[in-house]
Structure I
Amino acid sequence: MSPLERGALWWERFTSQPLYVLAAMLALLVVYTMGVYRKQMWFMLKSLRRNLLRSILTSLATVVLVLVVTLVWSILYFLDKATSEKAKDLKAIVTERWQIPSQMPFAYAASLSEGAAARPTDVRPDDNMTWQFYGGTIDPGKRTRENTVFFFCMDPRKLLTMMDGLDELTLQERSDLDHAIDVMVKDKRKVVIGKDRLAAMKKRVGERIKVTSLNYKDIDLEVEIIAEFPDGRYNQSAIMNRDYLNDAMDDYNAKQKAKGLPTHPLTMKSLNLVWLRVPDTDAYQRVADQIMSSSLYSSPAVKCETASSGISSFLDAYRDLLWGMRWLLVPSILVTMSLVIANAISISVRERRVEMAVLKVLGFSPGQIMALVLGEAILIGGLSGAFSSGATYVLINQVAGGLKFPIAFFPAFLIPEDALWWGPMIGIGTAVAGSFFPAWSARTVKVSDVFSKIS
């Protein structure tokens, strides 16, 4: 892609986001104001320098509070995005209808992967993926969170085409993962594990580990770590070739039958999820109808829903926490920020009543005085907010590799680019709200009252 084409693509993405356009317009307005009212800007900066300690403490309080709001909003932003419906390139999820966790016979996998298509006119998914969950510990004598590993058992060839978040890999990361997938297909004992999980288990790529199962009793597997996931969303995850688990299950059942003993309790319950990719909502609806009306899935019955709907259902357990973060924590922080700035500006105005009176004598209108006081608060709030959100974006995304705040199956959250304008807007908004009444007080200073007290 040429630089001109990249520029056109960037411009199209930029102009398609109304908030980006609004933020750009506000930035241009600020630059214009600073150019036209240079003297007033210099006056506000000098005013802030008069009590430098108070200005610094107010700025630090704003930085910390904007940091917290940015982190909370980043989590909510990601979850809102994950649970919002898309019109194209949809993912559907098929699970057991009446039970959580979902447990279906693996015999369902073949037909469900085809969307239960039985006739030539039926719609088939563009892609598919099955999930089986295998959890275990590498130290059965002393089970801890650190020595526990949780595998998604799947067809490795579906890793790059169906797993979310892997489309943003660099060319080198994708090449490395492609190689690991090829090895996993040829040798079903090979696995890929996230770097944080490896660090917790104190293991490295190339080592062999024996996993004593926690959910598949008596089916313990020995695996070799062939690679680790690229840094990001899957730092705590692990992938295993589903054939390894299914072959181990078949081998266990064969030995049980030879001894006249019952098969494994999970023999008919090993399939947990089936993911389907469809091009649009019409195709999804037809595939869902095919699955729900099929007689192949009667014991147990299954349901088909969009991935966003499934994730929303899964997040029901966190509903109160997310509600509290959105409607209690964030508003409380914003009110606190407004009060901090209001307190600082109020003290400043009371100390400078004589200065306000002198300005009125020199010809400044009440509106100009109010604008100067508001401008001081906006400078503190806007600059502190911009610094806080920018630093948060760099430190969390580039240094920490994401915000480690596990919710459901999301182990970490990245700070979105939108946060770069959240900070300045939060700082400016709370500054205006907090400084309005102190600024109004400065506007209404009476010259006669001030000078009568001095004389």
Structure II
Amino acid sequence: MELDVVLLSRLQFALTVMVHYLFPPLSIGLGAQMVMTEAIYLRTGDRRWESLARFWTRLFAVNFAVGVATGIVMEFEFGTNWATYSRFVGDVFGSALASEGIFAFFLESGFLAVLVFGWDRVGKRMHFFATLMVFLGSVFSSVWIVIANSWMHTPTGFHIVERGGGPRAEIVDFWAMVFNPSSMHRLGHVLLGAFILGAFFTMSICAFYVLRDRHQELARRGFKLGLAFAAVSSLLMLVSGHSQAVALAHNQPAKLAAFEGHFHTGEGATDLYVMGWPDEASETVSFGVAMPGMLSFLVYGDDTPVAGLDQTPPEDRPPVLVPFVTYHVMVGLGMGFIGLTLLGLFLWWRGQLFERRWLLWVFVGAVILPYVANQAGWVATEVGRQPWIVYGLLRTSDAVSRSVPGEQVLGSIALFSFIYLALMALWVFVMNEKIKHGPDEPPAEEAGPKGERGSLLDAASGLAEPSRGLMSEDEP
């Protein structure tokens, strides 16, 4: 039986990308927590915030290292498995990846050693500057990757030229390529997803410490900082998701139709499916629960019908089941993040947050959910683009390398799976050891803030002593 090279190459790239994407969002999200924690320490002089910042830095370094190791393979796959695609988009991807190297990798690598090893070797302000630069480097890296990926969905700023190896896209307007119609929408969504993951990651660890009666003061501070940041990010994610869906209706209507299981364009307002199971053969949604007219209202603000899949030629339609399910998983989890964090804020306001042990256990396990949401969002996005690898220009079936047999691709999948399982096991082991050790407690005589200004600042922020303001768990 002849192996399907296109399918195997897609599975191989999906494997490497999905494993790699476990780490960059946490680097960005945990980096944001590091910056905020160290900024509070810099302002207050409270050594407890320094201990927490050092702890997050140790976890960040492990995650960053494994993220780099898992990401290297993908760039080689462009040449080995997707040679036709690489020739077609070489100029576009080359400029974006070069910009990532200049603006992101140099920034991260230049300050990473200061971040990890410079705590007792450089001044507080210099170390905070290094922390900020590493965080911004991780953000800039995501910027250029998202721009390159977004160009594949909404290509602009280029023209097609004929070369010896076939047609290729060449940039004629760099900034049109950068600010293509989907890049900024997608970038905001990616960064907010990373911020939510980082906040839930820190809350999971801090909630576990509180439940086990370890590092109580540090854990409560870290949990509340993460909770506030997660609540704001989750609410902003709702706004970001709406704006991205509106843009999708104009730029990739077939993908939006697949997300919503919308097969037939009606004459009136289009319903919005909250859940269901799409059947492509019968072009219906089984067990569907729909909100009448809501999709039209969200996209257009009135009862204008939204284009269904029947407006797209059959050969250009994306598959429906996978985008529909993963999209609804992502949206459902996003709404869950809003509800969970707002509940936490309400109990914080009531002074009962750490009395609800069941809720703390929920937060301990909830760290898995942002990972699922991030992965589901990318699966929905990339599968919903099919059958195009560059939307409207190059089909996925035409983009693979013709000289690579299916047996070699299958063998590489098995090898990569083994290597990635080993890296994942190493990551889990090292992270678990560092979390079991926990943050180093500051000396008692140095724990408090320096001077009255620090005390007032902490009291105003509601993040200081348990007996002050919103930190009190004894107030009714």
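Computed from the coordinates by the stated procedures, all read-outs in this text should not be read as laboratory data. Just so it is clear, the structure is predicted and the values come from calculations on it, not from any experiment. Cβ atoms are built from the backbone, for glycine too; each structure is taken alone.
When mean count of other Cβ atoms within 10 Å over residues 287-294 is calculated for each of the structures I, II, which structure yields the highest value? Please report the intermediate quantities before stating the final value.
Details: I: 18.1; II: 13.0.
When mean count of other Cβ atoms within 10 Å over residues 287-294 is computed for each of I, II, structure I gives the biggest number.
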Source structure (of I, II) for Cα extents along the principal axes in Å, for residues 151-318 alone, computed value 52, 47, 35: I
Parent structure of the calculated result 1.23, given that Rg/Rh (Cα atoms, Kirkwood Rh), for residues 79-142 alone is the read-out and I, II the choices: II
Which of I, II yields 6, 24, 27, 24, 14, 4, 0 [P(r) over Cα pairs in 10 Å bins from 0, in percent, for residues 167-422 alone, calculated]: II
When distance in nm of label points 7 Å out along Cα→Cβ at positions 103 and 327 is computed for each of I, II, the largest belongs to: I
Origin of the value 22, 51, 25, 2, where P(r) over Cα pairs in 20 Å bins from 0, in percent was derived from one of I, II: II
Distance in nm of label points 7 Å out along Cα→Cβ at positions 63 and 239 from the coordinates reads 2.4; which among I, II: II
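If helix-only ellipticity at 222 nm (-39500 (n - 2.57) for each DSSP H run of 4 or more, over all residues; to 500) comes out at -22500 when worked out from the coordinates, which of I, II was used?
Computing helix-only ellipticity at 222 nm (-39500 (n - 2.57) for each DSSP H run of 4 or more, over all residues; to 500) on every structure in I, II gives -22500 only for II.
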